[in-house]
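The structures considered in this document are given below.
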Structure 1
Amino acid sequence: MMKISNLLKTLNADPQDIVQVSGDTPVGMANTLMKEKHIGALAVLDDGRLTGIFSERDVARGLVDHGPGVVNLKVADLMTTEVISCQSDASISDAVQLMAANGIRHLPVLDGNDMVGFISMRDIFAIYISSLEIDNSVLREQLEVLVSGGKLGG
């Protein structure tokens, strides 16, 4: 069973690379940052502490509630403050269940209270697909050995 910490290593994730903003960041600037980084959510850290998540969903809701003026609001005005997160020693399966149960696609990863990563369903799917491709390749090789009259494993 793969742990989230292993997933972060596979993704070459470095806590220094977490794309983050503060609650005082203008929504327009945060949205531009998400566009430039090709990501759907940002960690909101204030004084080094995770205080929220700001996502494309927050922007969409803000547009409905505030119209085009939403870009002049602060991230803290729209962000999700009830942050759902997991610890780095959680299994990927537990993280997927947590994300599904809460209808979220982005999950902060913590070691204690320190944020060490940010994973998305896309990250999990990429690892899952890679694993399936490896399994498929091994099965094909074994099938070729059997078809050619060889023996498996020795």
Structure 2
Amino acid sequence: MSQPDPREALRDALTGLANGDRDLGETVSMAGALAELIRPYASPDFTCLMAGLPPTPPVSYPGVDGIVRAWQDFGQTFRSVRAELDRVVETDKALIMLVRQTAVTEHGGVEMSQPGALVVEIEGEHVSNVQFHLDQTEALRAGGI
């Protein structure tokens, strides 16, 4: 039995999330599920990129397991980080999930809300990288818009 192409499989999975209650849950859990979804399609040089807001430089994590490591590193500051899906955008080079993240800080319990995005870059039969962005405009640009 042949495996569906990554674009079709990922589009169906992300669209399925969009049709639910839009609550994607805790991002570390979501990251693990995303890693397992991408693993069969990942290119040998797959990377995960965490792109914060300027002036913070982006941080790259090699391999599919880098998706979970990235969220573990990011999440250390927070008691919880949840995401709610706004919409999925498709371009010739990527699938882009636009989300609203709500985080509660570890110290002080301060709740913050921030738009964000996930860019899944697809090259042929492989996913070359995923990028997590805090700037949705930059995410759309990275995804080819």
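Rule-based calculations on the coordinates, nothing more; no lab input. Since the structure is predicted, the reported quantities are computational estimates derived from the model, not experimental observations. Cβ atoms are built from the backbone, for glycine too; each structure is taken alone.
For helix-only ellipticity at 222 nm (-39500 (n - 2.57) for each DSSP H run of 4 or more, over all residues; to 500), the calculated result is -14500, so let me know which of 1, 2 that is. Of the options listed, only 1 reproduces it. Upon calculation of percent of Cα pairs over 15 Å apart, for residues 44-107 alone from the atomic coordinates, which of the structures 1, 2 produces 58? For percent of Cα pairs over 15 Å apart, for residues 44-107 alone, the value 58 is produced by structure 1.
Which one of 1, 2 has percent of Cα pairs over 22 Å apart, as calculated from the coordinates, equal to 49? Answer for the origin of the read-out: 1.
Between structures 1, 2, the greatest calculated value of distance in nm of label points 7 Å out along Cα→Cβ at positions 52 and 84 is seen in 2. When distance in nm of label points 7 Å out along Cα→Cβ at positions 76 and 100 is worked out for each of 1, 2, structure 1 gives the greatest result.
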